[in-house]
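Just below sit the structures, each encoded as structure tokens.
Computed from the coordinates by the stated procedures, all read-outs in this text should not be read as laboratory data. Treat the numbers as computed from the prediction; the structure is a model and nothing was measured. Cβ atoms are built from the backbone, for glycine too; each structure is taken alone.
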Structure P
Amino acid sequence: MPIVMSLREAVLHKVHGKSKSGLREMIEGSIDAQEAALPGLGVVFEVIWKNIDRTKQDELISVLQGQLNQAEPTPLK
């Protein structure tokens, strides 16, 4: 009988038990990689977001807003 997992469950299963350096390698290897890696980063971000306090969430939002405001948007085709 096949095991059926959601994407979220599959990502969490894949990263469970990784060392700090293993997690860093996974994150850095996903940055600017094929778009298939983006959902995995989303799951990792969700774990971070749910487990940090409001102050750290606000800090992340500030960094994100600052970087997005500096970036040139890619023209839509």
Structure Q
Amino acid sequence: MDIKQLQADIAAAVRGNDVLKCEVQNALDALSCATPKLKYLEIHVLKKDENINQFTNDLQECMKELGVLKGILPKVF
């Protein structure tokens, strides 16, 4: 190979390297935007899980109260 070909190959390699650096930076930027969104969603999932657990507990309590009332009601009439 002659010098000009080597220079062209090096220039192409440098351009390729620059393109890869840009792609990596774009990926890092996208990741830095996605991370807070993920944390936000995780918090909402935890809150929904807490709400579901609270609703389940409330339902169980209502079922107990209903059972007591069903036992009392026939005695009233």
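At-a-glance table
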read-out: If distance in nm of label points 7 Å out along Cα→Cβ at positions 3 and 51 is computed and equals 7.3, the structure in P, Q; value: Q
read-out: Distance in nm of label points 7 Å out along Cα→Cβ at positions 19 and 43 - highest-scoring structure of P, Q; value: Q
read-out: At a computed 0.00 (FRET efficiency 1/(1 + (r/R0)^6) of positions 11 and 67 (r between Cβ atoms, R0 = 25 Å, to 0.05)), which of P, Q; value: Q
read-out: Computed -20500 for helix-only ellipticity at 222 nm (-39500 (n - 2.57) for each DSSP H run of 4 or more, over all residues; to 500) - originating structure among P, Q; value: P
read-out: Ranking P, Q by mean projected area of the Cα convex hull in nm², the structure that comes out highest; value: Q
